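Novice: These notes open a run of structures that come right after.
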Structure I
Amino acid sequence: MQLDALVAEDEPLLRQALVAQLQRLWPELRIVAECEDGAAALEMLETLRPDLAFLDIRMPGVTGIDVARALETLSPRTQVVFITAYDQYAIDAFERGAVDYLLKPVADERLLATRQRVLARVQAGAPDRQLLDQLLDQLARRPAVAGAVPPPAWITASNGRETRLVMLEDVLYFRADSKYTAVVTADEELLLRSSLRELAQVLDPQCFRQVHRSSIVNMKAVAAVSRDDSGRGVLRLKNRSETLVVSQPFMSLFRGM
């Protein structure tokens, strides 16, 4: 059976190794997209609607869990295989059977077993959404990883020749700006010498959510979210007059709001 698959893994060497392993052990599987983060995975899933998605759980910004939640809207028939480092809490959840998982580094025999499970699920039809949602809720409640670095409380950004200390609670949103990132507060815009992707790796995901390839918003600064006639989302902010566009794939992250 020929299937199309997407691979989303933020570590380039691991992503390349998994793709090569899939090509060797599952030659009839066609890799239609290789994504370096969850944001790219959302966009590719909406466009390609593959049969299968290999998702790293711990991607910065938009996580593999976020992407899996969005599948109900973007690509309902896509089956999920999570890629994870050893985490008994997660593996106990996976054993419920809603999705499959691969432990890093991926062993050949485990990948072959996953292949058989996926083929059986594809033949059975669309994923069991209720089981999948229960699993994602359980994974989202996992305890913090031991030794994990807590998110920062502040950053430094520049305003001309002056460097300012900016508390993250005062940031309304970040916007990609050429080689830099604009830091927008209620009163001003500053520049940060970090990419949006680098920021996503350190920001608190409970507060800051990526809503577009070029923007991350502080959810505490959002007054309302709506859709325009094209299906894109529009965020209205509490302390700024401008609105922010939420690209259509990212609207699925606002399900339930």
Structure II
Amino acid sequence: MLILLPPSEGKTAPRRGKSLDLVSLSSPALTGTRATLLEALTTLCREDPDKAAGVLGLGPAQRDLVERNAGLPTAPTARADAIYTGVLYDALGPATLSPAARRRATSRLAVTSSLFGIVRPGDRIPAYRLSGDAVLPGVGSVAGVWREVLGDAVTDAMRSGLLVDLRSSTYAAFWRPAADVGRRVATVRVLHESGGRRTVVSHFNKATKGRIVRAVLEDGADPRTPKALAETLTRLGWTVEVGHPTARGTQLDVVVTDV
């Protein structure tokens, strides 16, 4: 099983650590694309900070992030599971997983990244700022760049197991499964039910996904199909509704009534 997470916009910048080594990252087939995007991002931030702020959607109070991007090649790195922060990662709590669950996380989790494609929890990366909808001068749409190469990396990481796709729509555009893979893909949507109405609420969505991942890692289950995943989540206490299979996967609706 491979659980594919979205990144977080907020990141914790390590104070010390060795500098970035692209060759050491998992999914080595992505090294060339990673190098191209890293060069485009750092050059933009170093040579034209004002333009970089616009491209990255940063306000006046966030200009330090442009400077941080400019120094990424020599910036200190840390494990990816210590870099990404926010509601989902707070609920997942990688640092507080049991030893067995942490071992499972190493092999079963991957994070979609605008700069690195996908990274594993143990990959050492710097804190960077690059949104999935960004368009870099000389390179073009970040999503378009990854769309050309990411599919093989994800399917290699899946092997013959199930892909649990928890990406947001922005990062889902980086890669969409082909029909022969889609039967082994489960997407998860979290619906907040209140007063008889169901809505998608960002906070509930992120927090619940983090809790689901944590629970599955601690439980140790390794479902092989979307239906088996639904059964696992039901056993773990969630209300789950299974949609009809499509060429791109089967949607599981997890219904929650509180955070």
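What follows draws every value from the coordinates through simple rules; no lab data is involved. Values in this document were obtained by computation on a predicted structure and should not be read as measured data. Cβ atoms are built from the backbone, for glycine too; each structure is taken alone.
Novice: Tell me which structure, out of I, II, gives 19.2, 62 once Rg and Dmax of the Cα atoms in Å is calculated.
Specialist: This value belongs to structure I.
Novice: Tell me which structure, out of I, II, gives 14 once relative contact order in percent (Cα under 8 Å, 6 or more apart) is calculated.
Specialist: The read-out was computed on structure I.
Novice: Another one. Between I, II, which one scores greatest on distance in nm of label points 7 Å out along Cα→Cβ at positions 61 and 237?
Specialist: Working: I: 1.8; II: 3.6.
If we compare distance in nm of label points 7 Å out along Cα→Cβ at positions 61 and 237 over I, II, the biggest value is for II.
Novice: Ranked by FRET efficiency 1/(1 + (r/R0)^6) of positions 69 and 245 (r between Cβ atoms, R0 = 30 Å, to 0.05), which of I, II sits at the highest value? Before the final figure, lay out each step's value.
Specialist: Details: I: 0.90; II: 0.15.
With respect to FRET efficiency 1/(1 + (r/R0)^6) of positions 69 and 245 (r between Cβ atoms, R0 = 30 Å, to 0.05), the highest-scoring structure among I, II is I.
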